[in-house]
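Undergrad: Structures given as structure tokens follow.
Every number in this text was worked out from the coordinates using simple rules, so none of it is lab data. Quick caveat, the model's predicted, so the values are computed rather than measured. Cβ atoms are built from the backbone, for glycine too; each structure is taken alone.
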Structure 1
Amino acid sequence: MTKIHSPDTLIQSLSSQLSESLAQKQITDPVMVGIHTGGAWVAEQLHKKLKLKEPLATLNISFYRDDFSRIGVHPQVTPSTLPNEIENRHIILVDDVLQTGRTIRAAMNELFDYGRPASITLVCLLERDGRELPIRADIVGQQLTLRDDEQVKLTGPEPLAFDIKHVTLD
């Protein structure tokens, strides 16, 4: 298994990469949106490091998941907090771990229900193998290869840490 760098190290790398990307694209007033929960934790730290003017927004994609009918909704679902207007805005969508791509698809579905962004830049702390949908992050802290019976989860919010678990395969 690949050694995973610390979340703090990866967030610093994301901050540098994202700052450079925004400058190259001449994006000066983006809206940062963290996907509940781990992505929101990462977004909170990135938002502070980049000193963005627009308040941090969050998405809870529970109702947009494609497995909603199978798993139901967690009894303590928190609402999404998005700015009143995302039409023609540049969005920085932040998640902790990109694996299958289904969470990102659900997040984009919800965003488009609020309007049509000018662009979406996907930022992920970790990007691991196992993609089921053709979704790739624009900015990644670390690429990761795990065995089929391993999963990585970000725990936090204080301190942020990675937990690798072995799962039973059907």
Structure 2
Amino acid sequence: MALVEVKTYYLEMLAPPTFTVPPPREGLLFIHAHRPTVAYYRFFYDVVGEPWHWSSRKKLSDAEIAAILNDPLVEMHVMYCDGVPAGFAELDRRQEGQIEIVQFGLLPDFIGKGLGKFFLHWTVDKAWSYRPKRLWLHTCSLDHPAALPNYYKAGFTLFKEESAQQEI
């Protein structure tokens, strides 16, 4: 383990984007995983997050994860590419008027294939379909180098930045 300086960027969107992104290819399918099992969720969290040192959900017990996943205001959406899971997004609608994109990412085999931008826009559109006043997320300097620029291009703006030491 090493101690590194990590910058966390808090981004928000106060109105839906006025542009669309065409699908990069055929064969994409999006499925709302209603009440996913803890093992199913942890599979996506671990495979997607491992290269980027995701750790927040690893600190939670199975019971705590199950409580989150069983809340009807928390949604897990999975993007499939030709029938194979390619990425997932977690939306949290529990705070009135706001939606947080809690988790978002692609499985390693699907990075660099032009899917991230489209999946992000799909996720943003899905979130705005609930008509929140605010959509937000956070990312950090450990994330994929294209993540922050992708969020800005999608229409998010920075509202807070923090730095802290973190073990990785």
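Undergrad: One of 1, 2 was used to compute distance in nm of label points 7 Å out along Cα→Cβ at positions 60 and 84, and the result was 2.9. Which label is that?
TA: This value belongs to structure 2.
Undergrad: Which one of 1, 2 has relative contact order in percent (Cα under 8 Å, 6 or more apart), as calculated from the coordinates, equal to 41?
TA: 2
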